[in-house]
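Where a number appears in this text, it was derived from the coordinates with a stated rule and is not lab data. Just so you know, these numbers come straight off a predicted model, no measurement behind them. Cβ atoms are built from the backbone, for glycine too; each structure is taken alone.
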Structure P
């Protein structure tokens, strides 16, 4: 992972199933802060991916969403098909990401502001996983004007 080189096990997978499994795995972390997941997605999305790497990507993004969200809030997982791509958005109710941090947040060892916890590797690894799958990752403000961040991943889908 350090050099962006992965032992890959690419195969046809149902992204919806990977998301469901990951949400079940992350639920105990969310429960500690009374955070609920809202999942909006089609039942079946065929992607050609390494399911273990995609699962790790989702764990990284959900871990951060939980970490930076206030207790009792909601994390939304919104999945949309757009042409030959699938866009997975992880939307939280935390403090968001300042504009000055948006371009650097995926850099190795980067931490926002006075962040003390973590290694600063999770989002860098996430970016490497997405790029390995010929995808794109980014962060933006929530589109509904509420406080929080929207991390999005764009991956190619199989027809």
Structure Q
């Protein structure tokens, strides 16, 4: 069973400067589109609509350790466009990457997996979504930049609030 979103087991790096300490490593090994789905449920009649659609976006990222300092990170992006109660299109996409992270303190690894890696994956996901929507006959959807740092801080705050509620 995979361990998702758990603190990875990483050998801690001493805080004291040590000339013999190995250099920190953060490398992109692979970026790939893991899954993509596009639905246009009301085609072709939906193309006669002239109103401006309401666009909603949902994001979720997960990570899991693989082996020898490798980590698999996924960024799931769901985009839905609606006019009134009719869905124009839905795009569900999972952009993924394999990252090598070694000789970095555990707390920093957690930040890399939840902030830096999704920041790297997001432009690829944004381009794939825009391309899919355009090929479906709609104007491109350009997703605004996302602060994965802020999302990570919100998640930490929610965890902190839930643990304090349980006490």
Source structure (of P, Q) for log10 I(q)/I(0) by the Debye sum over Cα atoms at q = 0.12, 0.19, 0.20 Å⁻¹, computed value -0.49, -1.29, -1.43: P
Read-out mean count of other Cβ atoms within 10 Å over residues 23-30, computed value 14.5, structure in P, Q: P
